[in-house]
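What follows is a group of structures, each given as structure tokens.
What follows is calculated from the coordinates using simple rules that are stated; it is not laboratory data. These numbers were taken from a predicted model, which means no experiment stands behind them. Cβ atoms are built from the backbone, for glycine too; each structure is taken alone.
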Structure 1
Amino acid sequence: MAYDESNGKLINPKISDVIEVLQEQLEFYGDTPFKCCVNGEDTENEIQVDFYKNVLLFHLEEA
């Protein structure tokens, strides 16, 4: 997994990398809320997800 610990970022993540990070979060903190930010701003409380053959796409909009 390409993880930049100093900035808390996944670099060119694959779905397995994202799942690994989410699993670690779940094991350590429990079932906490999932929040997303775009350019430092919180998004709405819903995320549209589209599944494609080569990518899992999250549609995020500014709040």
Structure 2
Amino acid sequence: MSFETIMVAIAMVLILEGIGPMIFPEQWKNYLLEISKQNQNVLRRLGGSLFTAGVVLLIIFS
């Protein structure tokens, strides 16, 4: 995997992460408030699930 590929992947993540707050700022703020109220274990499970899904997709498509 080249440096350019990694930078393209990071750029795509930043673009996707920026769409929500750019288009729906009020809903995004409410979403963050709801997430901040969650139990740490719930957040850890969510983060672990997202991480695992990312790794699986990376393995499948690389």
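Data table
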{"read-out": "FRET efficiency 1/(1 + (r/R0)^6) of positions 6 and 30 (r between Cβ atoms, R0 = 35 Å, to 0.05) - highest-scoring structure of 1, 2", "value": "1"}
{"read-out": "For 14.8, 40 (Rg and Dmax of the Cα atoms in Å, calculated) the corresponding structure among 1, 2", "value": "2"}
{"read-out": "Origin of the derived value -30000 (helix-only ellipticity at 222 nm (-39500 (n - 2.57) for each DSSP H run of 4 or more, over all residues; to 500); candidates 1, 2)", "value": "2"}
